[in-house]
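Peer 1: Heads up, there are several structures right after this.
Every number in this text was worked out from the coordinates using simple rules, so none of it is lab data. Fair warning: this is a prediction, and the values are worked out from it, not measured in the lab. Cβ atoms are built from the backbone, for glycine too; each structure is taken alone.
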Structure I
Amino acid sequence: MNGAARVEARQVPPPPIRLDGRELAGAVADVGVLVPIATALVVVNGLGATAVLLPAGLLCLLAAFAYRLPVPVQPLKAFGAIAIAQGLGADEVAAGALLMGVIFLVLGRTGLVDRAARIFPRAVVRGVQLTVGLLFLKVAWGLLHDAPTSFRDHAADPTALVILGIVVLAVAMAFRRRPVALALVGLALVVILTRAGGDLAFGPSSLALPDLDPATFWTALTVLVLPQVPLTFANSCIATSDAARTYFGEQASRVRPGRLASTLGLANLFSGAISGMPVCHGAGGLTAHRAFGARTAGAPLVLGVTLVILAVGLGAGLAAQLAAFPLPVLAGMLAAAGLLHIGLLRDLKGARDGAVALLVGAVGFQVNLAVAVALGLALWWLPAGVLRLRRLVIRPA
């Protein structure tokens, strides 16, 4: 048997798509990341609801058929947080999405991402995942303790919100192997419809082409894109591929860093063209989908269809409805995903691996993920480089 035949013999096909209760629960397990950023971009930054949800929905559908596993779709977190905090307009957001699309499509199609991934040891990848898990916990706490004014719950007693969020977290963790996420989101939808009082608007919100010039691109590049690129490279491409391999073994052979870069690159080109929300994949989302029951592409398929229907069918009045989503449910589910993501560190072996992962996670959380990744790679590879240099120096003539 030749080498090609041996490789083909080892390949394991992805599981067939299921559409059962566990897949439905997994489909909504990651909305704690999607909904807050999407809502704030609509309410604070003036993006249209259809333009925000449609790219995410289409990327979910693309991911479902390209990977045949519960590969997630999330907003660009650092990008979105900066845009919201600085109140940047739709044009700057669109320019940033276009730049992200070009960068990652080129990196993915040329194979540069796959080659770069080979220098990332598991300890550094787990450190990136630790950073993401800690960020999830931080966002969850902020949603409850200092609720964004774009949500209707922002005027509620923070102590009461925190207590309810802890209850949701406890329920989500205790029953994570059952479709509890589906029940929690169902409860949230009841709250939303009750608050809406039947006042729903049908049809999509208006789509607008961005008004772009060199100054807009420069602002987007320096303020939004440069802080986001290291996070997307490390978390959306490398860490997502690693998490897929950890959870699904050889069934995740399609989930390669270069393919992930290509699919998120295509999605961001489309998002930027319609002044929409920049999107990516994410290891934290994969953990959330799997933890709440998803094992096939059924979860992203259901989520994608739902987002497309919401974008096209209810986009005109969705901004007000998103703001009514109960924060304890969002925060509790997000915190559960964060804790489960941090749990990925369990497979590290040895003090060196653990120390590097903890250092990368701490620096990424407190300082900057790009600095953390550079530091982790230096600590991992520098001893080997010094040893090789010593061998060259003392090699006998």
Structure II
Amino acid sequence: MTDTRRSPVAPDAADSRQLPRLLVLAASQFVALTTELLPVGLLPEIGDRFAVSPATTGLLVSVYALMVALFAIPLTLLTRRIGARALLLATLAGYAVSNVLVATATSFAMVAAGRAVGGLVHALFFSVCIGLAARLAPPGRTGASLALVSTGASAGFVLGVPLGTALGHAVGWRVTFSVLAVLAVLLLVLAAVVLPRVEPDAPTGRPRVIGRRLGAVAALNLTLFIGQYVLYTYVSTLLLGARTPAGLLGGVLLVFGAAGLVGLGIASRFIDAHLRATLLTCVSAIAAAMLLIGATFPATVLVLGLGLVWTTAFGAVPTLFQTAAVRARDASPEMAGAWVNATSNCGIAVGSAVGGLVLDTAGLRWVAVAAGLVVAVNAGVLAARPRLLPER
């Protein structure tokens, strides 16, 4: 039997030829995630330039997520006859177009159009990227390969968005989007050189869209993301409410993001051999940390310490659900990735709305409690029905 515990994220030495390919996919996820979230840090500058309200400018983020939630499944179905490599190159070109449209926009409508293009691209990108990573993975190393690729998205969150925001504040938001466009083009060229041709699956009649196991994984992923974003959407408000100095807020969020990378690195050692136990451990830790935040709020030290536990545990969760979806074998790896992509973004949208409602009616303490209860339900289902997730 293959030893699946040798390396935290990289394939075995015998399969090291796949490492450059997986690193290209990781770099692509870095660009994708940075493109998705960069406007969060630059909303005031964009709004001021086109004289629109903060609420209207915020639609640049929500429209993006809505496009992903709506089109991830249909676009994956429509493009199933096209090779994964060709699709990945097309999505990288799409990110370049999206960022160029934003960087050169002469009106807010043009910015919104650029973001809509990005949302459509994003709807397909993660489906293709997850599927391609699974197809390139050495035998028995699907989880570790997906973990390596996912470090790109985590790095985009931890480094790409803060650095892009800082660059935008220093030299203008148009420059930042221009840099992202150039990075997308450079990655397109690199991917064209490094990635192998991957032919689509042979036609076998009507394509399978979902099955019982994949449906269970998608439902659990949706629930987890709802609970996560009930609280995480308002994490800055939570930290300020716990008397964290405003000047330290950026640093704390950076530490939280880095903790997610550490959590991914730790969990990746166990993903392939112990998927169920690893996921249950992470989800249970998230639920416990959230509920304890609610119980101890606004004690600064406790909120910060529990926040560190929460964000460390969540760092591995997206990769764990991606691995579970691919292992379900109810559909193609790309379709499995599409369901994870769609339910994650739907969960983000629903969780943000629920969190806002609880915040307005009950306050920050109960936002954490509500989030913890949702995630605790998720953990309870995982504990009671372990066979919902494929162990091998």
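Peer 1: With mean count of other Cβ atoms within 10 Å over residues 274-281 coming out at 28.2, pick the structure among I, II it was computed from.
Peer 2: Only structure I yields this read-out.
Peer 1: Upon calculation of mean projected area of the Cα convex hull in nm², for residues 290-369 alone from the atomic coordinates, which of the structures I, II produces 8.0? Please list the in-between numbers first.
Peer 2: Details: I: 8.0; II: 5.9.
Answer by label: I.
Peer 1: On to the next question. One of I, II was used to calculate helix-only ellipticity at 222 nm (-39500 (n - 2.57) for each DSSP H run of 4 or more, over all residues; to 500), giving -26000; which?
Peer 2: II
Peer 1: Kindly point out which one of I, II the value 26 was derived from, the read-out being relative contact order in percent (Cα under 8 Å, 6 or more apart).
Peer 2: II
Peer 1: In terms of FRET efficiency 1/(1 + (r/R0)^6) of positions 50 and 194 (r between Cβ atoms, R0 = 41 Å, to 0.05), which of structures I, II is highest?
Peer 2: Result for FRET efficiency 1/(1 + (r/R0)^6) of positions 50 and 194 (r between Cβ atoms, R0 = 41 Å, to 0.05) over I, II: largest is I.
Peer 1: Could you figure out which one of I, II the value 29, 22, 7 for semi-axes √(5λ) of the Cα gyration tensor in Å, for residues 74-153 alone was computed from?
Peer 2: Values: I: 29, 22, 7; II: 29, 14, 9.
Matching structure: I.
Peer 1: When distance in nm of label points 7 Å out along Cα→Cβ at positions 18 and 138 is calculated, the result is 0.8; to which of the structures I, II does this value belong? Let's see the in-between values first.
Peer 2: Working: I: 3.6; II: 0.8.
Checking each candidate, the match is II.
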